[in-house]
Structures are given as structure tokens and as C-alpha cells.
Structure I
Amino acid sequence: MEYRKEIDGLRAIAVTAVILYHAHVSALKGGFVGVDVFFVISGFLITSVILDQQAKGRFTIRGFYERRARRILPALLVVLMATTAAVWFILPPWSMRDFAESVLSVLGFSSNFYFWKASGYFAPSADAMPLIHTWSLGVEEQFYLLFPLLIATGLRLGRQATFTVVSVAAVLSFGFAVWLVAESPDAAFYISPARFWESLIGALLAFSDFRTVVPRRWRSVANNTASLLGLCLIAVACFVYDTKTPFPSLYALVPTLGAALVIGFASPKTLVARLLSLSPLVGLGLISYSAYLWHQPLFALARTTQSLDGLSGLNYAALCAATVFLSYVSWRYVEQPFRRKVTIAKRIADEVPSKKALVAAMAAIAVLIAAACMPLIDGEFQGRSKYLERTIRSLQYETRCAQRTARCLVNRSSTAAPSFLVWGDSHAHMMLPAFESVAQRLGLQGVFYTQPACVPLLGISTNMFDLRNNSASCPANNRTVVGIVKSLRIHDVFLVGNWSVYTDYGYSGRLPEYLSQTNDGPRTVEGSRAAFAAGVAITVATYDSIGVRLHFVGHTPLQRYDISNVYYHLSFRTDKESEIRRLSVSDVMNREHESFVRSVLQTASSASSATVTDLGEAFCIKNGACRAGTGEEAYYWDDNHLTMVGALATVSVLGRAFGLGLVPK
């Protein structure tokens, strides 16, 4: 197979897009499509090699898998070992278990499935996961496991028949991806059957040299036009797409067909081929695999050790430079020696290098498994920092009744019939310990229902989480709860929500999770506020009409930082108490942030029997700070969800919402 420098240049474009996207370069909101370009390139090169060797009678399944192992494993194992060593000194104890599980999933080439399962509403930010980028390696390895068998079987029927089989497989995989994006976007992004079609597009290119398909007289114009269009399509996806773009779906055709046009038509004399063949791009393309492996661990671990205000542009520039340096070193001294099997074999007996490589790989894997299993054996790996045990324990959050729309009893010690019901989003879930404490004290029983990212108001729907977490069922579940209240003859309903997240910007400038009264309603702050007010009015009127007292619970102060990260940074400080107070959001800022929601709920309560409970009273000192915790115990585990300690701190405030005799026993 001929070496094509422009493909290495295309690799450079793809890896640069991914790295700059992860470096939060705002212009490259869609830089994640660089991975899709890699899939197309990989499918083309792998198929080209298989067809070439098959034609020469040298193709074997064993040889194929050996080449893949020598290509993928050495650099991957080096990066895994370096990252595992680093996290022992960098990651907080409560993150070690997740990291250990991710290492094991990478070694099993199933990390795409692992990160899919870890991508839920309460999952850690992808920015903090050192190995999340390995999901694409999982997809590729699963493709490599199946594809050569498909090709080897198909070629017995002839080249044309094989082309047809690959085409059908690509269409089926693409159709599955489009369907799955609508059903489960996270699954569509990560699982291999929804991604195989991208590599299969590249595979189809290998069956013919498209650069020579057009008649010679038109060839130059056609090849220039098609390859330039391909490069433009990749650029459009990089600069126009963002994290809200449904992916992979029809949108994924833009970067993948762009890559296919470049590979298929960029003949040596075209403008695109000359551009992509420039030495800097070819050089970066050669080390692109190592660059892809190194960049995310560097970025993620740097963010963990960062100042609380985040990494600067200069920080990211230094990390990118470190990525290039480490990539060259690992390409030169790890990738290349293992790929040049024949060269090494000339120096020593033919079988020795393979055996040495196998022993080295097995030893590295054994070390990684041992290092990864230690945090799993030691729970949250608290032995690393005994003095943090109380803080670590305080960072636990409620797991009972998690994400359930099935009935869950609040007070497990009571046999009384339920007299109150709690319904809401994840903020309702985190408040279960407080409701349980109050219910036990009063001898009451209640039922508990939650749905993450579902605003507990009738007649409205949310925006982003409608897609990501199947919250299209939210309006239906709000109506279902009304039916449950009627059937159980509930006296009081507590609606708990992170109310302001649906109507206002956060402190970091992030957008609200817009509301609308219809699924295709306007996605603006004004429209969201209008929908919220309408939803409150409809909800109050509905519950009033069936004789149920309504209680709005919320206003948990939104903090400016991820609080678990704050406690980690303050681990070695002696002035933790004063620093927690300084870093906590101010009462003035909190009230300003909550002002719209407060006014709507207060207006509704003044015109009905509904009550409003401000949980901020448990944390805020007027004109002072809204405490995120004490010197040793955290009230929050991120910037808005309460820990169990934080929830129990609200018991006295929540108890007033019940009131003596308010809820009949």
C-alpha cells in the first residue's frame, strides 16, 4: 500500500481539533468531530492493508491482530502506567474508585461501554476523567475484532460481493445510530454499533481509487473541488457544532463525508493534498495517536490541581506543548520500535522480539491491574489520607430512592398510611434524609418520587435534558403524580426543585435549562421565565382544586465552585474554616440569583394555601455567607446538590413547613 502524506496531515487536523476542543477553545465548539475523522481514516487504512495482503496471499487473521496489538498496546500501556502513577498523588481519595474502574475497562477494551454507563446526570464532569477519551479506542478495537472476519468471509465470495456486504453493514449501522440518538443519546454516542458506520465509510473507500475515477480531462478540477469541499465540511463541523448537536446522527455525515472526500479525492497535485502534506502537519500526524493518548490525562489532572478559578489560556498552551513533547518521545521510543518488528528481528532471532514484547505487555498489564484494584479493595481508598476521613464521609450523598418514579416510602420505621408526598428533581432526591428525619420525629409516613432534571410543575417541559436523560416523560410523570395524590388521598404535597436552574444563568455564565409550555417553544430566558410562572400557576390551581395543600421547597444556594474540589484544595490548609467561609457564595449574591423565582413563588403562595420553604435559611447569614460547609464537613458535593450532612442541616427549616398538625397523622 502506498504511503500518503496527506492522510497524516488529515490526522493532524483531527487530533488538533480534539485537543483544542478539550482545551476549551471557544471557537472549536465542535472539535469533538476529530474522533469521527479518525474513524474514517482508520477504516480506510485497515481495509486497504487487508485487501493488499489478501491480493498477495499474505493475509491472516492472526497476523492482523498481532499488527493491531503492536500498533495500539505499547503507547497505550505507557500512558496508562504514567497516568496511574500520577493519580496516586493528584486525585482526591473519593475519585480513586472511578479511576480504577476506568483503567480496568480500558484494559478490557470496553471503556466506551463503561463511560456510557458513567455518563448519567450525576456523573463526574468529563473534564475530570483522565481516561474518558479512550472510549474511542474501545470502539475501534471492537471494530477490529469483527471487521477482518467479515472481510475474510466476504472475499471468498468476491470483491464486489464484499463491497456490497460492507455497504449494507454501513447503512444498517447508520440507521441504528439515527434511531438511537432519539431514544438514548448517551448510548448512541458511546456504543460501537452506532459508530461502526463511520469506519465502514472509510472501508468502502479502500475498494477503489476514487482519485482516478473521473476522466483525465476533468480529473484535476474534480479532485480539487471534491477534496476542498471535504476539508470545508470538516471545518464547518468543528466551528459550528457544539455539545447540544445530536450526535452521531445525520449531523455526523458532515465530518465523516468530509473526511471521505479528502481521502478519496486528494491526489498529490491537488491544493488540499499539498496543504496537508506540509512537514509540520505530517509530523504532527505521525505522532497523532500518542498525542491523542497523552492530552486528556494531562488536561484532567491539571484541572484537578488547578486553582479554583480554573486553568488559564497560558496553562492550556503549556499543556499542549507538553502533549506534543511527550507524544514525540512515546512515538520515537515506544511506538516505532514495536512497529518495526522485522528490523528488530534481524538483530536477534525471529521469535525473540515477539516473546519479549508479549512478556513486557503482560507485565505492564499485571502492574496496572494491581494498581487499579487497590482502590477497589480499599473502598474509597481513605488510607491515603486518614486525616481527611471525616471530610470524605461528609461528601456522601443519598442513594436510596435514587432516580425513581416508582413508589418509595420516606419513613421506613412507620406503618402509618402515607399522608404526604414528595415529588421533584435531583434536589428532591438529595433532601430525602431531611424528610425522613422530620417524618420520624412527627410519626408520619410519606411517599417519595424523583426524576432528575424534571421540573415538578404541570404544563411545561425542559430543554436539554429532554434529550439527554429521557425527560420527555417529565410532563407525563407530573400528571401521574397528581393521580397518585388522588388515589392515596394525600393531604400535603411537597414540590422540591432546583428552581432557578430553569430560569436564570449560573455564576459561570452557563445557560439555564430552558423551559417552555410546548416541546418546540422558544428557548430564551424570557420564554423560560414566562413558562415557569405559567407552570406554577397551573400547578397551584390543580392541587387547590383537589383540596391538597402545596408546599414549594427549595432555594438551596448555588455555590460558585465544585465544593468537593474546594475541600480537596484545602486539605493541607490549617485555616479551612475561614477559607470555606470566604469561598462560599454570599447571601446578597444568592438572593439576587434567586430573585425571580422567589417573587413568582411568593406571589402564588399569597393567592392560595401554598407555602414556600427557603432552605437557604439553614446556610445563609443575612448579608454574610451561605456556608458550603464547616472546616471538616461539606454541605455540598458539587456546586448545588447537598450531601447527607447538608440535607440534615435543613431539618429545622423543613420541619416548619410541616407545622404542628399541618399534616394529619
Structure II
Amino acid sequence: MIQLSGAGKRFGHKLLFENADWLITPRDRIGLVGGNGTGKSTLMKVLAGMDTFDYGSLVVAKGTSAGYLPQDGLTLSGRSVFAECMSVFDDLRAMETELESLTHSMAELDHTSAEYSAVADRYHRVEHEFRTRDGYSIESEVGRVLMGLGFSKEDWPRLTDEFSGGWKMRLALAKLLLQQPNLLLLDEPTNHLDLEARNWLEEYLQNYPHAFVLISHDRYFLDVTVNKIAEIWNKRFWFYTGNYDKFLAQKTQRNEQLQAAYRNQRDRIEQLEVFINRFRYQATKAKQVQSRIKELEKIERIEIPPEEKTIHFSFPQPKPSGRIVAEFLNVAKTYPGKNGSVDKEVFRNVDFMIERGDRIALVGVNGAGKSTLIKLLAGTEKVTRGEYSLGHNVAADYFAQDQYKELDPDARILDDLGDASPGRGETELRSLLGCFLFSEDDVFKKIGVLSGGERGRYALLRLLLHPANFLLLDEPTNHLDLRAKDVLLDALVKYTGTVVFVSHDRYFIDKLATRVFEVGGGKVEVFPGNYEDYLWRKQGGQHVAPTLDDVPGTKAPRNEPAPKPSKVATPVNGDGETAEARKRLNPIKRKQMEDRVHELEEKISRAEDTIARLETELQNFVSADESQRQSQELEQHKASHATLIKEWEDMSGALQGSD
């Protein structure tokens, strides 16, 4: 579809990347990753035809249609939500209008005339194309996509002018998905989506019939949607087969191999230089010296790029609170209706308790009341009815989405952070600012000139330097890249206080949450575990009250590895007998079964050794094709291993049941 050869791009005096060779083929699912400022968004604009390379070539196959979703900057107005989406199908709607006109003409013409035959022929050709392109289902498809991205039916007739920038970006995404270009280019498509819309988009992209390239700072989203990673690193392109999780493992191996090759090359260069310097002026060694000089000149020097610094940020741990941190008893929250309309009820009869050390994720569709619940817990909103109480020694800190409004706009970032955290040196402060995407001269900017996203990031960092023992965070992961999210996540996991947070980042929630509060329909339902546990219980209809097994650190994971032979237990009934009636086997049959069990145990052991070897080999990145071949071989051996385990379990159970 698209081929880059020796491509390079500059941004002002800064070189973004050079000598880029890349082939994008139909059905590719590619995640484009790299640090901030490496040129990811610029590259997307070039692929979309909105920019050009400074040198190199870009070849686009005939018939390639690219659809591009930028991060922001789109404006939509003058039409309803539904009409805006239907505008994607203007050519099909023109066909529909023509079909109606042709139908009327055929009704009025003589069926035996030549004119009727011509009109009928035109009708059949247009109707065939209209049906082939699913023209009869465009309205239902528009409705499906709008519902998936969070637009209710009540939103459809509303003018696009009434919606915020984030909802307009959703609408632009909906239009792109309806167009179905054969190369979809998405720059941070999940920025303005809640969890439900992200889950829908994940499934949609998994079934997308064409190629797509996407940039995302959501690790889980990348893991479940892409099968290739293109990384811009050290001004070069690097390619990996697999999702983001596999990319991280392969990148580690690649760096280790690069370091080893660099050391070997340095050793060889030193050997050559020592020989040359030692025998340079000996006539008897002249031939050998010249040979080594030529070898030295031919060596293509391996360069080790600067390593990405890993920043570890730890909170000053707060003073402990009492066991009960916060409690809702029969709480209701209602907002007065506007212009005499009915009051809006957000919560009714809500009861729950938050305990010390809880890390609670609030989930629910947009408008369900997540931010309202956080404001009630923070005390910035008052309950309408019921009782809300904080526990002993509880001090709450609240991070709102507009927290930056409390900052001094005339203060420089570095100075303000230093005042907020006396005792930390400038080097440490700059490292922390760099982690939250403020680097080089950015640290000297005044807070007032920062964008909304930049001020939000800085306000979050400022809050976390001196946290209270009860943190209330409303979308703290917004505007953070993958690296900053990892630092924040690591710090929150080590934090000894209590956290209630709203986030639309699935990976962040899964790694942090110990309980999930589902907000919606005026209620708050409590689910133990992280978001994956919450989905499992919802899908299986197993919403149960928390038990000891749900306490963090005491619950065994559901996805346990295949059991070892010595671990298998045979089901028993209430009398201690095996579940099947005990049956006596004749000695010959028993001996055959015992031999088979021993044989299976040996095969299982060999299979596990093979799987371990293949997993190790897979970590040593050689090429994309080789990684794919190794992955397929590994999956085959795992399937064979599972079959052996199943046969071993059945055979062992039969033997035990015959004792």
C-alpha cells in the first residue's frame, strides 16, 4: 500500500528521523510508538498526505485511501449529529435519490417503449451498486457506531455546535470508521473516550477489514489491537512483531544484543590498534600491519544510543489514618432542574465503606456520576440526603480536571516546584519534571503560558509531592505519555494511603485497583478486584459480596498455569469416596495404565523443557519473520502440552478411582 525509502524529516533545526524504510501492507495493524518529540504525529500527517518528507521517497499504491484522525483541532457545526455522520454517505444517498426518481419514471412510461427499457436498465445497474455497498443499511450502521462511541439516541438530533471538543473528536472518529478507508490513521483515538467506548473501539478495530496505524498512550489498547510495533528511536525506525507487551520484551533483548555486539567490536578494534601500533615500523610485519589497517577502516562502527533514563518517584508516605477512611450511609444527591424542569437525581440510597489502603477505581459511562462522587468524597459538593463521614486522622487531597486553575500563572515551573518541595535539589526537580514531560527549557516557562494539558500535568506532580493519606484523583492519566503513566503507577502502587480515582486507561486501572465501584443508574455497586475481575463478574453474572478471597494478596489468580502431575487432586463425594464408583481393574490393565502414566509424565516434562527453550529463544530478537515462526511453534507445543496434561489427569483419576 505505502512504501517509504530512505525517508527523513526535520522540524526546524531538529532532525526527527532519517533513512527510514517502511512497507505498510493491507491488513497491517501497527502501533506507532516513541518518545515525545520523535516525530510520530508528523509521520502520520505525511502518511495522510498533509505533509511531506524533507528527503527520501514515499510511494502510495493506486487505490489507497487514507483516513486521518488528528489529536485535536477539528471543528464541526451546522448539522445534527446524525446528519453529520450521514454526510459520509452522500454518494450513496445520491444513488438512493436517483433510484426514487427512476422508480417514478418507470411508473409513468410505457413498459413496451425503448425509453422504459433504458430507464429500467439504469435502475438495475444503480440498484445493484447500491445494494453491493450496503446502501440499505447505512442508517443502522450510523446508529451502531454512534451508540458504540457513547452517543445516546437523544443526542442524534442535537446540533454538533452544542457538544464539547472531546465529543466532536468522537464524532470525527465515528465518521472515519463509517468511511472505512483502506488505511486508517489514528492519532491518540482514545484520548476522549470513556472505558465503555474504548472497549467498543477495541472490538471494532479487531474486526476492521483494512490496515491501520495508530498512536496511543494506552498500553492495554495497544496490546489488544495491534500485531506490529513501529518504534521511532534514536532517529531511526525499528520494527517488531507482536503487541506492545511483546515489543517491550523484544526491545530489551535487542538492546542487550546491541551492547554485546558493541563490546565485541571494541575488543576487536583494540586488538587491531595494539598490533598496528606495536609493529608499524617493523619491515618484516609491514604486510600484516597493512592488512589490519584495511580491516580497521572497513569496520562499520556500532553506535550505542543514549539510554532512556528510568525515573523512580516515591511519595513521601503520609501519616496513617484509622481503619475506616470514609463511609456513605443512605446518601442521595440531586441537582435542581433548570427553568422549572424536573430535578436531576444522580444518587439515591447509596451505602458503602472505604477502608485504609483501598485503591478504588470508579467506572461507568460518561455522565453516570463518577466526578460527582469524587466531589462528594472531597467535600466540594454536599450530599442532598443521608450521611457522609470521614474516619479518624483522615486528610483528603483532591485532584480535579481543572486543578491547574489554582496555580500562580506568573510563577516559573521550576521555581514553583522548588517552593512547593523545599529540600529537593534542582537536579531531582528537573528529573521529576522531565518524567511529567517538561524537559530542557520548558522548566523555565511561566505556568500561565502552558496549555491546559500541560498545566494539568504540572498540577498533578505538585500535588503528589506532598500527598495526604486520602487521595481523590479525577482522571490523573490524562495528557500523560506511557513513560509518565508508568512512573505515576509505580508511585501509587507503593503509596501507603488510600486512593479513589477515575481513569479511562484500562492498563492503569488493572494494575492499581483493588476494588471497583460501578457508578450508574443512581447506584454505586461494589466489586472486589481490578477491572478485569469486574468484567469477569459482570459477564458471568457473578456479582457477589466480597469475601476473604477478595482481599488483595490473598486471592489466587484465576489464570493458573497448567497443573503439575503431583498437584492434581481427584474429586471426592461427601463420604470421602471418589466421585465415580470405585472400580477394580485387572492387574494387566492396571499395569498398562501405570506405564502410560509414567510415559505421559516423561512427555510432559520434555514438553515443558521445549516450551521453556522456545520462550527463551523468542526473547532473542533476530527478525520479524523469525519471531513469528517461533511464536507459531511455541503455540503448537503449548497446545500439545495441554493435551498431554488432560490425558494424564484422566488416566491418573481412573487409577486412583480403582484403588
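Throughout, read-outs are computed from the coordinates displayed, never taken from laboratory work. Note that the structure is predicted; figures quoted are calculated from it, not measured. Cβ atoms are built from the backbone, for glycine too; each structure is taken alone.
Looking at percent of Cα pairs over 32 Å apart, for residues 227-498 alone for structures I, II, the greatest value goes to I. Using the calculated result -18500 for helix-only ellipticity at 222 nm (-39500 (n - 2.57) for each DSSP H run of 4 or more, over all residues; to 500), pick out the matching structure from I, II. It was calculated from structure I.
Source structure of the calculated read-out (FRET efficiency 1/(1 + (r/R0)^6) of positions 11 and 363 (r between Cβ atoms, R0 = 35 Å, to 0.05), 0.70) within I, II: I.
If Cα extents along the principal axes in Å computes to 88, 54, 46, which of I, II did it come from? Don't skip to the end; give the middle numbers.
Working: I: 88, 54, 46; II: 103, 80, 78.
Only structure I yields this read-out.
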